[in-house]
Structure I
Amino acid sequence: MGLIGLVFSVVSTVASISSIRKAARAQREARAIGTAGQDIRDRASRRRLAREERIRRARLLQGATTAGATGSSGLLGAQSALASNKGASIANQTSESLTAKGISAANQRAADAESAAAKWQAAGQLATSVGDYGSSAGWR
């Protein structure tokens, strides 16, 4: 390999490393956007659940008041069931959200590791090219 090949190898290695860094930044940005979108959906879902629970509670209370059963064990039990169902729904959503975030974080770590490996590979190819040029030029 001559000097031109060595120069080309250096330029292509630098360009490769630059592209790898850009790709890694883009992956991190995509992950951040995805996580933010999931957070927005989670908050909206929790607000919807709270609104639905308030509506159901109001209907129960209205029905009990109309029937003259305010403070009855049936009303209290129904209100407790509403609160329990709301809590279970929120817990399930939180679990799903944490799972999605964990998967996303693991995927990002894998992408970061692949990026680091590609950088080292490019550096190794450059070192090989320099060594080949040195051998052909009579370096010792």
Structure II
Amino acid sequence: MAEGLLMHALRAEAEPLRSLKPVSAGIAAYGGDAASPNTLRVLESVGIDLRNHVSQRLSQELIDQSFAIFCMTSTHRMLVETQFNPTTPHIYLMREFLPPGADKEISDPYGFNREAYEACRDAMVEALPSLLTFLRREYPGAGK
């Protein structure tokens, strides 16, 4: 979901952000799985098609190619930092840039009902403006 939502948001940005390719990878993901039916439904309801998405497990190679890593939970971030050799200083929670008091964690809806997937999607959508502000400020060549 995060990959599709961020990709959609980046399309409205100026270069070089418009050309960024978000990549989703999970700490415990199985490689090669399609997006879940509920993920497809809740993204289709906002005009995003993720039918061609294929899951992948996080790897050192993906980390080495990344400008930033945006995690869903603080546990995910801790696992990235302890199981890998992060080569980017930019490891954050997706909701980390929201104002103080906002919940910074995004619950994994896997195995739950459509409403859980909608809540997950909405938590990500709420984070996008502040995440884009971060990218405009920090990504080389953007907004400077």
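Among the shown structures I, II, from which was the value 4.9 of distance in nm of label points 7 Å out along Cα→Cβ at positions 10 and 42 calculated? Going through each structure in turn, the value belongs to I. Computing mean count of other Cβ atoms within 10 Å over residues 34-41 across structures I, II gives 12.4 for structure I.
If mean projected area of the Cα convex hull in nm², for residues 50-121 alone computes to 6.2, which of I, II did it come from? Answer for the origin of the read-out: II.
Structures I, II were shown, and semi-axes √(5λ) of the Cα gyration tensor in Å at 22, 19, 16 was computed from II. One of I, II was used to compute relative contact order in percent (Cα under 8 Å, 6 or more apart), and the answer was 24. Which one was it? Structure of origin is II. Can you tell which of I, II yields -35000 when helix-only ellipticity at 222 nm (-39500 (n - 2.57) for each DSSP H run of 4 or more, over all residues; to 500) is derived from it? For helix-only ellipticity at 222 nm (-39500 (n - 2.57) for each DSSP H run of 4 or more, over all residues; to 500), the value -35000 is produced by structure I.
Here Rg/Rh (Cα atoms, Kirkwood Rh), for residues 26-89 alone was calculated and came to 1.31; which of the structures I, II was it taken from? Going label by label, the one that fits is I.
Any read-out appearing in this document is the output of simple, stated calculations on the displayed coordinates, not a laboratory observation. In this text, all values refer to a predicted model and were calculated from it rather than measured experimentally. Cβ atoms are built from the backbone, for glycine too; each structure is taken alone.
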